[in-house]
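Below are structures written as structure tokens.
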Structure 1
Amino acid sequence: MDFSKAGNIIKQKRLELGITQEQLAEAVDLCADYICKLERGKRIPGLVNFIKILNVLDLSADEVLTTHLNKSYVSRTTKYTECIGKLSKSEQDRIFRVFDAYFGGR
């Protein structure tokens, strides 16, 4: 399995948070070389280390693995639900009218 896309997501989030590879490595009790290889997709973390990294970076597994999962639409649905929840009531009503029109009597 090519983990480079997932590694890139981890790297982008780390950079967004202003955390160095060394700081992330220290926070999850790993070496910086491991984080470097992980971000390049040369290393696939075990479950325990993966969870530690996600927790430090405040990421969910579906955000990182969505390109590898057959059911990634669950992740997209969650993302859209969160976005809709941030809209004003009138904007939400407009979107829901589109949904109602699309889904009809389903």
Structure 2
Amino acid sequence: MFVHFNSMVVNADTISWIDYKNFKEHGYIRIHYLNGDVKIVDGPQAVDVLMELDPSAIEGERLKHIRHTWALHNLIGHPLMQICAWLGLHRLALWIHDMSVPNPITKDR
């Protein structure tokens, strides 16, 4: 299996473990490789990595808010965007889409 983050495609077998203790508060995870390297991944890409490699990290109360904010975007933002596009309101469609995308938590480290 391969995962994509920080403009890289990485073989999951080269990853030793993922440190997500700072994700909820600071918005980033640390990916620890078998060779000792560590990469920081933040924002939506961090969510994608966790969903792909360690979905239990977002279960329960730890990152519950992430599941719900993306659900609102997918259930409301996308359909409204499509309706606007059908009506020829392309700028409004893109604005609705972009405004409904959940903001990354914070990029401060």
Structure 3
Amino acid sequence: MKLGSFDFEDPYTSADEIREEAGVYVVLGLRPERSPTVLDVGESGWNRPRGQGMRSRLKSHERRPCWEEHRGDGNIAFVVLYELDGDRRLEIEEALRRSHHPPCGTEPPAW
């Protein structure tokens, strides 16, 4: 699936289908007879191999309630782009957030 100038692997309906590797993920809302809606964009994989890969990140993501709220009457799916370079992952994440304005993950964390 093409998002902007980036080629992501086709939508997965389960995080179990995603490899436990570093990369950028996009959470989509899939509704019948409509274009996918970008709900969230993120990246994972810092400090690999000890760090968290995308599968674990998506399975335990704190923004899941936001995804559920904004998915409408459709399903949640994930597209992924495997990328080892952490700086490149951040660049891709930022570019996609700027172009798609996802409703989830737009507020800075409250530390």
| Structure responsible for -20000, with helix-only ellipticity at 222 nm (-39500 (n - 2.57) for each DSSP H run of 4 or more, over all residues; to 500) calculated and labels 1, 2, 3 on offer | 1
| Thinking only about distance in nm of label points 7 Å out along Cα→Cβ at positions 24 and 56, which of 1, 2, 3 has the largest value? | 3
| task | Work out which structure the value 53, 29, 25 belongs to, where Cα extents along the principal axes in Å was derived from one of 1, 2, 3. | result | 2
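Since every read-out is calculated from the coordinates, none of them should be taken as a lab result. Since the model is a prediction, treat every value here as computed from it, not as a measurement. Cβ atoms are built from the backbone, for glycine too; each structure is taken alone.
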